[in-house]
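Read through the structures below before going on.
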Structure I
Amino acid sequence: MDHATTLSRLEATIAARRNADPATSYVAKLHARGLGKIAQKVGEEATETVIAALSGSADELTGEAADLLFHLLVLLGARDVPLDAVLAELDRREGVSGIAEKASRPTE
């Protein structure tokens, strides 16, 4: 199975549900609550993923990682950042040392 295709299908599903009825769509409900709530959910799911990694089973970590990816795709969609842009950035970084890549970023 092509997992990039799975993420692309999920991205399309999220986009299709963004303007649905919030009473019937979790994605629409998140969007109705605003970018701050979507970002908060990503943070919550990231924390739950870390907890599962440290003290949960492999199945718990898998479930939390799936939740994190889902909510990250909702956040990217809310900011009109396509998954392809993220994948292109990963492609750009491929083969580059993580230390070198981080050093090449502008300082803030």
Structure II
Amino acid sequence: MATGSVNNKSQIKNVRVPHDVLHDMESVKLNGESTAGFIVTAMRSEITRRQLEGSEENLLLSSLDALSRLEEIGTKVGEEIQQLVSIAREELQRRKPIADSSED
């Protein structure tokens, strides 16, 4: 039974595609891949590419956010390394008398 051009999962779009593009698509589709599957994959890839590309301002803000986050992580890691070094130093001091007394 026909349900129209829109359902819960998808929507039908009628588009015109140049013959050479259709030919090129057919020549690179994977064995058993549907035209719809190819087009959906291509659309998702293009959407992702454009979102990542963004404007220069967005890229700059994104880079600054990444650097800020990196600084936070680096600071936290540095503090945790200092704690580990401190624990190791305390453990060495605690065990040193045992090692010294066993040499006697």
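Each of the structures I, II was assessed by FRET efficiency 1/(1 + (r/R0)^6) of positions 28 and 76 (r between Cβ atoms, R0 = 25 Å, to 0.05); the largest value belongs to I. Matching task: 0.9 is the computed value of distance in nm of label points 7 Å out along Cα→Cβ at positions 52 and 68. Pick the structure from I, II. Here the read-out was taken from I. Among candidates I, II, the computation of Cα extents along the principal axes in Å that gave 47, 37, 34 used structure I.
A value of 7.6 for distance in nm of label points 7 Å out along Cα→Cβ at positions 12 and 92, calculated from one of I, II, originates in structure II.
No value in this document is a laboratory result; all are computed from the given coordinates. No experiment lies behind these values; they were computed from the predicted model shown. Cβ atoms are built from the backbone, for glycine too; each structure is taken alone.
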